[in-house]
Structure 1
C-alpha cells in the first residue's frame with residue numbers, strides 16, 4: 001500500500017504527534033508498505049526507508065513579535081502564507097489552516113501516488129478538499145483540543161488574556177466542522193473516544209480506538225545505569241495548563257520539607273513568566289532543572305536515572321511519557337486524568353488530578369519504600385510489553401485504511417446512480 005501521513009507540526013522528542021508519526025511510519029514500513037510523511041516544521045525524526053516531504057510554513061512562533069510584524073513581503077507570496085501571517089497577527093492559530101492549504105496543493109499534483117491519506121490531527125478545510133479529490137482519508141484525533149482551551153482560559157488571570165485565548169483557540173471550530181465530514185477516524189484511547197464524541201457531536205461508533213505503541217527495544221531498562229534515589233522526572237510536550245506542571249512544582253516544595261529531591265522537567269515553554277514566578281515563589285529553583293529538548297537516547301537515559309517519573313496532567317488523550325517510563329522500568333506516579341488509567345493500570349500509583357496533597361503522599365511513600373518501587377519497575381515493564389506494541393498498532397491502522405479505501409470505492413460506484 002502507498003501511504004501518505006500528514007502532520008502540520010511534529011516535535012521530534014517528547015511530543016505525542018511527532019513520536020506517533022515516527023513509530024507508526026516505521027511499523028507500516030516494516031510491514032512492507034511505502035510511507036511518505038508530509039510535515040510542517042518542526043520536522044519529525046524518521047527511520048530509514050520512510051521519506052520525509054518537508055512542507056515549510058512561515059514558522060512565525062519561532063520569531064520575535066517585531067520580526068513577525070515586519071516580515072519580508074516576498075514570503076507572503078501564496079494564499080496559504082498570507083493566511084498564516086494574517087491569522088497569527090490577529091491572534092488566531094492559523095498553522096493548521098495554512099498547512100491544509102499547502103497539503104492540498106501538494107496532493108493534488110501527485111494524487112495518483114497514494115492509496116490512502118492519513119492526517120494527524122490537522123482537520124483543516126484542506127483535508128476535506130483532499131477527500132473531495134476522491135482519495136480515501138483517515139484522521140487521527142489524539143484528544144479534543146477543547147480541553148486545552150478550557151483549561152487555558154480558566155488559568156488566565158485577566159479578561160484580556162481570556163479573550164485572547166478564545167481567539168487563539170478558535171481554530172477548533174474548523175476542526176469540529178471537518179471531523180464531522182470524515183468517515184474514518186482513529187483515536188488513541190477509550191477515554192479520548194468518549195470525549196471526542198461528546199465534544200465534536202459524533203457517534204462513538206465512527207471512532208476506532210487504536211492504542212499507541214512503545215518501542216520497547218529502545219525504551220528499556222539498563223543494568224549499566226544505576227537509578228538515583230532522589231530524582232523526580234516530568235516529561236511533557238509543552239508547559240500548558242493541561243499538563244499540570246504547576247502541581248508537581250507545588251508538591252516538590254512540600255516534599256523538600258522532609259526529603260531532599262531534585263526535579264528534572266523535559267518540556268518546551270517553561271520559560272513563561274507564570275512558571276518562572278512560581279518556581280521563585282516556592283523557593284525551589286536550586287532543585288529544578290529544565291531541559292528544553294533532548295534526543296531519544298538522552299530521554300531514555302533520564303527515564304533510567306529517575307527515582308520516580310511523575311505524570312501530573314489534568315488531561316491526557318493517551319499519555320506516552322507514562323508508557324515510555326514504564327517501559328524503561330521507572331516507577332510511575334500518575335494522575336487519573338483522561339486515558340492515564342488505561343495506560344498505567346495497576347502498574348503505578350494513581351492520584352486525582354490537581355490534588356497536591358495526594359501527589360505528595362504518593363511520591364513520599366515511594367521515596368521511603370524501595371521495595372514498592374522495585375515492584376512497580378517489574379509490573380510497569382510487563383504491562384507495556386503485553387499491551388502496547390507498534391506492530392499491532394500498525395496492523396490495526398491498516399484495517400482502517402482498507403475500510404477507507406472500500407468506502408471510497410463504494411462512493412465512486414454510487415456516483416453515476418446519484419447523478420442519473
Structure 2
C-alpha cells in the first residue's frame with residue numbers, strides 16, 4: 001500500500017514550503033530515514049527523510065513548486081506489508097542483490113543531485129561537481145568530498161598558472177530572477193511587518209574605546225583557548241539582555257487582548273546570506289555565562305552560513321540583534337520581526353574626534369546603535385531607557401567581562 005509523503009510543518013509560523021530538489025527519482029529504491037527531498041522555507045533549508053523503505057512510486061510536486069503544509073508531495077510503494085507476510089528465505093537461498101537495489105550515485109539519465117551547502121561550496125571554489133567523487137549515501141557528494149577535491153586541485157596546480165581567459169561581457173537585456181521560497185517569504189514577512197507595526201527608529205552613540213582596547217588585548221589568547229574569534233556580537237547581546245531586564249516591555253508581543261510579556265529572553269541573531277537573511281535564535285540567552293553566550297553565537301552564525309540550522313534553531317525569538325556594522329553601515333532603520341517588540345542594530349565602529357568631559361579633544365572608538373520599536377507596545381521613554389542601559393553596559397561593564 002502506498003505511503004504518502006506530505007509537505008511537513010517546519011516551524012510554528014510556517015504555512016508552506018518549496019520543493020527545492022528531489023534526491024530520488026521515480027522508480028528508485030529508498031530506505032526508511034534516508035534523505036528523500038530538500039525543502040526550503042523562509043526559516044530553514046532541510047532534507048526530509050523517507051517515512052518508509054520501498055520504491056519512490058510517484059512524485060506529486062515537482063522541483064521549484066511551493067505548496068501548503070500537509071500537501072501530498074510523493075508516494076512510496078512501501079515494502080512493510082510484504083516483509084511481514086513473507087518469511088525470510090534461508091541463508092543459502094538468499095538471492096544476490098540486484099543492480100536496481102544497489103545504491104546509485106546518479107539518478108536516471110546520469111543526473112546527480114546535491115545539497116544546498118554542497119552547491120554553495122562548489123560555487124565559491126569554482127568547481128564542477130560532476131568531477132567530484134561522492135562518498136555519501138548512494139554516492140552523494142558531501143561537504144568533505146568537496147573540500148578534499150579543492151585541496152587536491154590546489155596541490156596539483158602548476159606553480160605559474162596561465163591567466164584565465166576573459167569572458168565576454170554580458171548582454172544588456174533585462175533578466176528576471178525567479179523568487180525562491182525564502183525570498184518570497186522574507187518579502188511577505190517584511191511587508192506585513194512594515195504595514196502592520198507602527199515603526200519608530202531611534203539612535204544612540206556608544207563610546208566603545210575601552211571595549212575595543214580590551215578585546216584586542218585578549219583576542220589571541222581567546223582564540224587559542226576557545227578555538228574561535230572573539231567578536232563584538234556577544235558583548236552587544238549581553239548588553240541587550242541587561243536592557244531587556246531593565247525594560248521588559250521590549251521583550252514582548254502585541255496581541256488584541258493585550259501586551260504579552262515574554263517569560264524567556266530568546267535573542268535572534270540576524271545572519272546575512274547570499275540568498276537572503278536568516279535569524280537563528282539563542283534560547284534562554286539570559287541564563288548563559290559570557291563564554292557560553294559567545295560560543296552559542298559563534299555556533300549559530302557558523303551553522304547558518306553552512307546551511308545546517310534545524311527548525312528549532314530559528315523558532316521562538318523574542319528580540320533581535322543585527323550586526324549591520326559588519327557590512328560597513330553606520331546608520332540603519334531595521335524592520336521589526338513579526339511577534340517581537342523591537343530590533344537593534346550594531347553599526348560599524350569608527351574612530352572620531354570627540355569633546356571629552358574636561359573639554360579637551362580626544363580620538364575615541366564610537367559605535368552607533370539603532371533601535372526600531374513597536375510604538376503600540378512602548379513609547380520613546382521606554383526605548384530611551386533601554387538604549388541608555390545598553391550604552392552604559394557597553395561603556396563600563398563589558399570591558400571587564402573577559403579575564404584571561
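Laboratory data are not the source of any read-out in this text; all were calculated from the coordinates shown. Note that the structure is predicted; figures quoted are calculated from it, not measured. Cβ atoms are built from the backbone, for glycine too; each structure is taken alone.
For the structures shown (1, 2), mean count of other Cβ atoms within 10 Å over residues 141-148 is largest in 1. Name the one structure among 1, 2 that mean count of other Cβ atoms within 10 Å over residues 301-308 of 21.0 was derived from. Going through each structure in turn, the value belongs to 1.
So distance in nm of label points 7 Å out along Cα→Cβ at positions 117 and 213, computed for just one structure, reads 4.2; which one of 1, 2 is that? Checking each candidate, the match is 2. Quick check: -14500 is what I get for helix-only ellipticity at 222 nm (-39500 (n - 2.57) for each DSSP H run of 4 or more, over all residues; to 500), calculated from one of 1, 2. Which structure matches? Comparing all candidates, it corresponds to 1. Given 4, 21, 31, 25, 14, 4, 1, 0 as the derived value for P(r) over Cα pairs in 10 Å bins from 0, in percent, which of the supplied structures 1, 2 does it correspond to? The correct label is 1.
Could you figure out which one of 1, 2 the value 1.11 for Rg/Rh (Cα atoms, Kirkwood Rh), for residues 149-284 alone was computed from?
Of the structures listed, the value fits 2.
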